[in-house]
1. To test your reading of the models, identify which of P, Q, R gives -11000 for helix-only ellipticity at 222 nm (-39500 (n - 2.57) for each DSSP H run of 4 or more, over all residues; to 500) when calculated.
2. Out of P, Q, R, choose the structure whose coordinates give Rg and Dmax of the Cα atoms in Å, for residues 73-424 alone equal to 20.2, 63 when calculated.
3. On Cα Rg over 2.2 N^0.38 Å, which of the structures labelled P, Q, R is highest?
4. When distance in nm of label points 7 Å out along Cα→Cβ at positions 185 and 417 is calculated for each of the structures P, Q, R, which structure yields the highest value?
Structure P
Amino acid sequence: MPTIIDCAPIAQFALDLDHRITHWNRAMVKLTGESAEQMIGTRDQWKPFYPHERPVMADLIVDRNVGALKKLYMDRGVSRSDIIPHAWEATDFFKNVGGKDRHFYFLAAPIFDRTGHLVGAIETVQDITRQVQAENELRASQERYRILSEQVADGVVLIQKDNILFANAAFAEIFGYQSTAELIGKEAITLIAASDKSIYRQMREDFNHDRYDGKSLQWRCRHVDGSEIWIETSNNVVSWNEEPALLTTVRDISDRKRRELADRKETNHLRSENERLKSLLKDRYGLGKIVGSSRPMQATYKNIIKAASSSANVIIYGESGTGKELVARAIHGISDRAEREFIAVNCGAIPENLIESEFFGHKKGAFTGATIDKIGFLESARGGFLFLDEVGEIPLNMQIKLLRAIEGGGFTPVGSNRVRKTDCRIIAATNQDLKALVKDGRMREDFFYRIHIIPIQVPPLRERREDLPLLTYHFLDMFGQHQEDAVLPEKALKAILAYDWPGNVRELQNVIQRYVTFKKLDFLNSLPSETEDGEVWNESFTPEIGADFKLRHAVENFEKRILLKALQLEKGNRTRTALALGTERRSLQRKLQKYKIA
């Protein structure tokens, strides 16, 4: 009659104390191909497994020889069973058992009678070939993936149920860990910065509810040292051990992100700064101490604004007397360094033997006459502006030293061995052709390119004749503020408009100052008998001057006549008129309303 062991679905056999087989169940027959009739009563329990006779685990259990059991199965993962008392377990691989190569799991336990005496042993044999093959394939797959992932520069991490199952060396390096072992089993959210944990939780929620689309993301994360880093991830949902997991590649974008944030901050700053600076020109006749509303001057004002909002060096070109220093001071006045020093230097007026001392300073006793320590121009302008007027006059040997200083290499005061640094913006000015100086060998090419970054061309007065009345009234008001009769007759103003002004604004200033003093126009060159542009600069453009003359009235009168003339030339088209005057249509409309021009 079949026993319980015979009906068990797991292969089992039993031995008595003489090592003879007492039971060989149906599952054992199916597993080995050996029938119960052939095996029961024999000591052939070894035959299905080994080519030569040797004890199986049940034999060693019967002999109570644990030492021999451990030795015989030492490389088979032998260990005590955690489930069955006094039982031992191991695994092994066999060739051609029941016609197949198989991996087996063995568990052998003693059999005791009711009085507690050993009467035999029972051994369970389980075919684990598929399980071992799956584990081997998984290990091989993991190893292939590990080898592959270690070859890529990006970090790679596998996350399942919020825990890190795998991470490559690049990933560990990004986060500052010494080895990948420190990351295995770690909760992924612990690597995310507090500010971005909510983004991770939302992604996890979408993933758990099968809503995640695997999009790339940028995160703020925590480095192992506590600092914050930026990473960019590309995420893909994969199946791992028959469960969904997140396979993520990681790239450190901290440097790029810092530059982006800095650029964005700088852009926002420049945008607001430009808006502020542009507002300075609205309905104005000048900028800083510069007077003029002509198109050439409006273009110059725009360049001044651009230069003021930048941190680059500036070169101002213009004929003598055009107001290059006023342009430099206007840049300083509306820049973010307006509260710092503006040091103006006339490079052509410094003796060559003193130029190094003047720029870099000197220590007491450095040369004859150096009785005290002296601070040079570069140190005086620290944090502010250094204006180099007539920059083309700087000697070549000084250009080399000055170039090093303004490029950040520092300078050394005469008689000192201590290198000092300066943080000043350079504005240079000249009435010469600097490219021609470079070609002639009178200026170093590297020095030229260092100062020639933002060029500004100041127009001569003959190219901005529209500004002559404004400038004339401005200087009259400046020099004649204590004189009630400081006015110009119509004939004198017409003569000013007709003159060519080779000395530019400076010459006009001098002429008006002499006129206020002597009541006589005194031009350096002879005055033409007739105006060359009589059709444009005629009496209709001359402000009405009377005993109650005021600058504001004269300017308004002049502006009104310009508006009328421009409207006439553009046949009443206000859009084209605004464009021709270099102003906005809305601004033109306000002025027309102000002067009641239909």
Structure Q
Amino acid sequence: MPTIPQLPAAGAVDAADLIPVSQAGVARSAALGDVLARTQPAILISTETLLGRTSIGPGGPEEVGIGPGLQLAGATLVATGGDHAAFSLSGVLDSGDKLIVDQNGTPGRVPASQIRGLFAAGSNIIIDTSGTISANIPPRTPINSLPATAQVFAQDLLAINQGGTDCAISYAHLLNGQTIDMAQPAAAPADGDAFWVAQADSTMLRQSFAALWVWLNGRIPMVRTPVAEITTDTQLDSTVHLGRVVVCGQPLVLSANAANMGSGFHCEVVNISNGDVVLGAGFLTVPGTRLLHSGQTAFIRCISYSGGSVVYATIGAVPDVLTVPGVVQNFAIGLVGAATVQLTWQVPASGGAVAAYTVRFRAAGTAAWTTASTSVTGTAYTVAALAAGTAYEFSAVAVNASGSGGTSDIVSASTLAALAVPGQVTGVSTGAITSSSIVLSWSVPGGGGTPAAYDVRYRVTGTTVWSGLLGGVTGTAASLTGLAAATAYQVTVTARNATGSGAASALVSGSTSVAAGAVSAINWNVAPFGTFAHGAGAIPVNAHVTPAAAAIQFGFSNAVNVLPSSWTQAVNVNSDLWGTYVPVPPTAGTWFGWAEGTDGSSPTVYPTSITVT
């Protein structure tokens, strides 16, 4: 039996053409027109078109037109309001008219009278039922019926009438408006006269001129004299030089004119230049003293009296001239290491005072000197960073502001042969312990060079920075002192010699004991406050203690006059500060924080309670 694709293609299809159908399980033929007679024919119309039936009687669907004000949105016919343009215009709006509104996307009608409800009358304004707006001015209140105030602030308002118009002005502007020419003329001032002053706040208080004079006398000793520097020839003038220290930075000529200076003019002239300052025309001085040498000063006064006006200069003494130091005495070699040489000497027997010493060295057999230091102030110095097993020569020179003295005798020394650094210290252990000290001991390193000394470093456990160093210990034991009570420390020991330091020992831990002794004073620093859930968590507290090393404890009770039934031991935070975390009380209620010495001394309650829920 052939398949459908194997059949020949049909030509034009007609309603009388037959097609096979199954009818009650029996294969039969049917005309194509009969099969399609009861099916809906295809509807071909444009987008956004309605279908309906506009003709009379039964029949197929017909296209329905959409009038103004409507729109087909998807499958929904909605109003657009476009038909309103055709409505007639009303020349009068009556309270009974209806207005079209959009209420959250839904059109509706609202009486025009209801629009009035959208408006509220402001202060002293009335809108009646007919929509009339009018002013409502309340009657004025008599001033004697207003409440009285005991304070006046800058922003407070006062009523004034300005050019026939009632106005308000702030209290600050009212005071600023008062000018000095409005005040009554005053007589000559006296100690009992008073003036306005504000102290600590903006409240105006009365102060006397006598009190002001006492205050000024106390401030005058702290007033610093201003300085004026000149570098060229200058005539003294009251506007620039009065009451000042006039510094002459270059050799120059000073002149004076009493008319420009005025009686009572005064100043001090200081010559810091490397030459002379000449007191030229206008000065009266002791005969032959018109020069201010380098380092000299002169006090200048202008005086007017019955005989006229004079400008007098009082010139200070010539400063002593400092001579250079003599030669360093008894220059000698001290301790010698692999990289260091110690030098000692005595001060010069002659010349000026020594300000510092310059120490030099050179390898034996060479000519060029190397400066080790130019600022040695004592009579001993150790030259470092030298080569091991090498011969050196050394010298010293005394120096002051006037120059350098002669060179000392040259002394020689050879550094020791190179020495290996010590090995790692082992066997570090703690011994006797107190509230402020820990005794340590250790073993000599098993390898490396011989130690010359040991350095002991320590820090509070949990920190990263070494807080203490005990250096130069020559034995294998040491005692760390000045430690905080009840505090854990970490310690390490390092051996060193002239070549350098070996590896640090392994960290060793030790804790100081609780400090004994009565507490004389407790001052709360972080006090308990707030609300807490009973039996949950802990509350941080700390306090400053006197004496600082005396241990304290914290607790809670239900009253300011009843000690706690249990305590929590505090730890030393730093210095005199002790703190801890105290468990929240197990029951709800009002609780008070307490602190006291571990021996029961100085029980102290914090007066503000906490709430436990």
Structure R
Amino acid sequence: MKRVHRMSFGTNLTADGVHFRLWAPAAQHVALLLDKNGSEESISMTSSTDGWFERIVPHARSGSRYRYRIDDKLNAPDPASRYNPDDVHAPSQVIDPSAYVWKDSEWRGRPWETAVIYEIHVGAFTSEGTFRAVVERLDYLIALGVTAIELMPVADFPGQRNWGYDGVLQFAPDSSYGKPEDLKYLVDTAHQKGLMVFLDVVYNHFGPEGNYLYAYAPQFFTERHHTPWGAAINFDGESSRVVRDFFIHNALYWLEEFHFDGLRFDAVHAIVDDSTPHILTELAEAVHAGPGQERHIHLMLENDHNASQYLQRNEASQPHWYTAQWNDDIHHVTHVLATDETDGYYTDYGDRPVAHLLRCLTQGFAYQGEKSPFRQGENRGEPSGGLPLTAFISFMQNHDQVGNRAFGERLAMLADPTVLRALIAVILLAPSPPLLFMGEEFAANQPFQFFCNFGADLADAVREGRRKEFAQFARFSDPARRESIPDPNDVATFERSKLDWSQIATSPHDAWLTLYKTLLALRHRVIVPRLANMQGGAAEGTLIGEHGICIRWHFGDSSVLTLNANLGDASVPGFAQPTDEIIYATENFSSGNVMTPWSAVWYINKSS
């Protein structure tokens, strides 16, 4: 089985040689610089009136190194490079995607309701930091109860280490992790073991170093819209058709040529598009009309706007466009409960955190159009109660929420263990698919810090900018305290963030791992079989006092799942005791109508 995604960008191998194609509408002429025994052969490319330059070169082949010379003054890699072995400023390499022979020809993916997602940074997940090294941990993840791994972005970024959100070559897996065939081997092996593989992609900006598009294709960007990274990507102005096709092809490329099972789209609230259809809609429809016709493909959003419109279902309860959204609301409220932190965006959840959590667990979003104090009273969100709870991905940790702390502390380093155990049980057994951040399951005590590897001038700006960012917090008002914030460009910051796998055999890490395995096994045995075609409005919840909750979820097989929980420091009376079967209770649970602090009990009625 061979897989190739054909596109009008980059290179394509043909019977006549290699077809090179570059969109450079601001260039007068473009030459292909083709490596020839250590020197570069300059080959003029044919231009057309719509900004395209192309040339078929008979003596080019798979493995050939090349780059483009723009107007005799700028050398640039291919923006659609499939591989840049020597980083983003160096020549690209022609790749023959058909050279990899896949072994997963029978794979059709997994239904969404089975998803338990595990987020991985390839470089920090293992000491080796490679695609091949991830493969060695797949059996561990299966034993844990994971059914899908989600890779943080792998698109080529500047330097040897980065979170991945500074990618500039969207089609090229970063060479620090391995070759394209190594990534394919990871996906292929995961499929043979029954694991889905998702990829995080960034379509809201390009990184600040190594992006050459401004020089010869400024039409990729527009000053009519602005984002936190500057001028927005041009999805709705003049020449935007090529830009839209570039990103649509990128999504299809990862799904077809690398056989990923889904994509997570980073911060789509920063994608500005005033045209119809919106780029998010057109992209999703292209996926569903393509690889989505043949197998399960799951598209996930990160969207601070809580725009439920993209999550709508059809009459068969299948997504029109996007399968689910990362539910930041449920993270924020559980973080407030676990740590008592209420500064920054946690301000929105500090008033009645248990009530906010109750809404997340029964309706999806906590903010469905209400005013956000953190956003100076701006209305945030859209109604989500009509959506199935499977449209919301729940998590207590992820790369952002850990790594954007000044010192990258994980939740187990901040919260009381009893509090954490109660909240973990709530998240892992509720209907919404859970996401774990690598190492969470054994309470890893390595931080996950913000790291990158920019050139000198940009490195200084990033370091000082990050320290200035935290100056608004009272605990960093002292300049000396701010100076202690790790330098993102220091290699030690990256090394500190790598998991120490020896911990899983030591106390207390082994006990945390056992807890996660127990809860996930219970989820797969009791909860998952009841989630298929779950409807919206299938939950009802009651707040008992300020910290008690009772929730009942009704499933399509007529069964009912009930949660009673006290998520506070004092006992709470007034709980009814169902006669249903108890499937899980925290160790500090005591039967009766009074719930002890930070306790939870789950019941199932299989025949309601």
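Every read-out reported here was derived from the displayed coordinates using simple, explicitly stated rules and does not represent laboratory data. These numbers come from a predicted model, not from an experiment. Cβ atoms are built from the backbone, for glycine too; each structure is taken alone.
1. Values: P: -11000; Q: -1000; R: -6500.
Computing helix-only ellipticity at 222 nm (-39500 (n - 2.57) for each DSSP H run of 4 or more, over all residues; to 500) on every structure in P, Q, R gives -11000 only for P.
2. Details: P: 38.5, 126; Q: 47.2, 129; R: 20.2, 63.
Computed on structure R.
3. Going through P, Q, R one by one, Cα Rg over 2.2 N^0.38 Å is largest in Q.
4. Details: P: 6.1; Q: 10.7; R: 4.0.
Largest one: structure Q.
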